[in-house]
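We did not get these values from a lab; they are worked out from the coordinates using the rules stated. Every value quoted in this text rests on a predicted model; they were computed, and no experiment measured them. Cβ atoms are built from the backbone, for glycine too; each structure is taken alone.
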Structure I
């Protein structure tokens with residue numbers, strides 16, 4: 001289990017760095033698009049397509065990081081109201097359902113990427129499958145992060161992250 005948790009730590013760190021890189025690319029190209037359109041009155045034909053694809057990649061890689069840090073929408077209020085064992089069971093069930101969802105997304109994303117492999121992105125000579133590949137690739141990172149969260153919860157770490165007290169305001 002420790003080896004898997006170390007692997008998840010590395011893979012989620014990689015997902016974070018890639019997500020940030022794609023977000024920087026998207027923001028930079030969006031700025032480039034605005035400048036070429038409104039300053040030079042000659043809009044770029046390719047930057048919008050790459051911006052959109054980079055945003056999709058950023059989101060799907062960033063979701064793994066969100067699961068790792070417990071930042072996804074959850075049923076935390078209900079979990080905290082229940083007895084610890086029942087709350088843990090609800091946590092595990094919610095995460096198991098998430099694994100099923102992202103497994104289906106992986107499968108469908110893979111199928112979609114295969115279907116569009118011969119199509120090209122608008123204004124570019126690049127397969128649109130590269131944009132659709134964000135679904136299966138992101139799903140793998142997400143599933144790894146969810147399974148690691150379930151392992152940590154089974155080892156007794158599910159309540160500690162959620163029940164940490166908020167720092168009190170000092171006056």
Structure II
């Protein structure tokens with residue numbers, strides 16, 4: 001191999017390395033990585049440490065404080081499938097008078113086997129469990145709604161549904 005070729009290759013490699021180093025230095029000068037003073041805002045992220053669980057309020061207390069007006073607002077999610085007029089079934093059964101009514105007993109509605117197999121009435125505890133996670137409370141139900149996570153929302157919806165019954 002000719003010595004001139006070796007010199008050209010070495011010059012190319014060392015020149016590229018020099019450009020890389022100078023580019024890194026220029027980038028550091030333009031964009032400082034260290035902080036200068038206090039940040040104007042901070043973004044909080046979840047810590048790896050588990051948080052202490054909040055004390056859970058008994059559902060009976062939430063029902064005592066439940067708001068019918070707030071329940072009507074939360075119930076708007078349900079109006080895609082349920083009606084509140086007596087006998088007006090839609091994708092789901094009508095919910096007028098549901099509080100205290102036997103489970104799977106709305107006239108003219110064909111319930112899934114999961115709810116037909118349930119005994120009892122739609123009392124506060126049953127509605128709370130069903131509204132929290134319909135698929136867990138009645139495995140195999142055809143209700144596709146995931147549920148209401150907040151116990152306050154469930155209490156408000158139950159209060160709203162209870163207010164519909166004359």
Task: With mean projected area of the Cα convex hull in nm² derived as 14.3, matching label from I, II - done: I
TODO: For the read-out distance in nm of label points 7 Å out along Cα→Cβ at positions 81 and 137, a value of 1.2 was computed from one structure; give its label from I, II.
DONE: II
Task: If Cα extents along the principal axes in Å, for residues 1-72 alone is computed and equals 57, 20, 14, the structure in I, II - done: I
- [ ] Output the label of whichever structure in I, II has the greatest value of mean count of other Cβ atoms within 10 Å over residues 9-16.
- [x] I
- [ ] Work out the source of 13.5 here, i.e. which of I, II gives that when mean count of other Cβ atoms within 10 Å over residues 57-64 is computed.
- [x] II
TODO: Compare distance in nm of label points 7 Å out along Cα→Cβ at positions 17 and 65 across structures I, II and report the one with the greatest value.
DONE: II
TODO: Work out the source of -13000 here, i.e. which of I, II gives that when helix-only ellipticity at 222 nm (-39500 (n - 2.57) for each DSSP H run of 4 or more, over all residues; to 500) is computed.
DONE: II
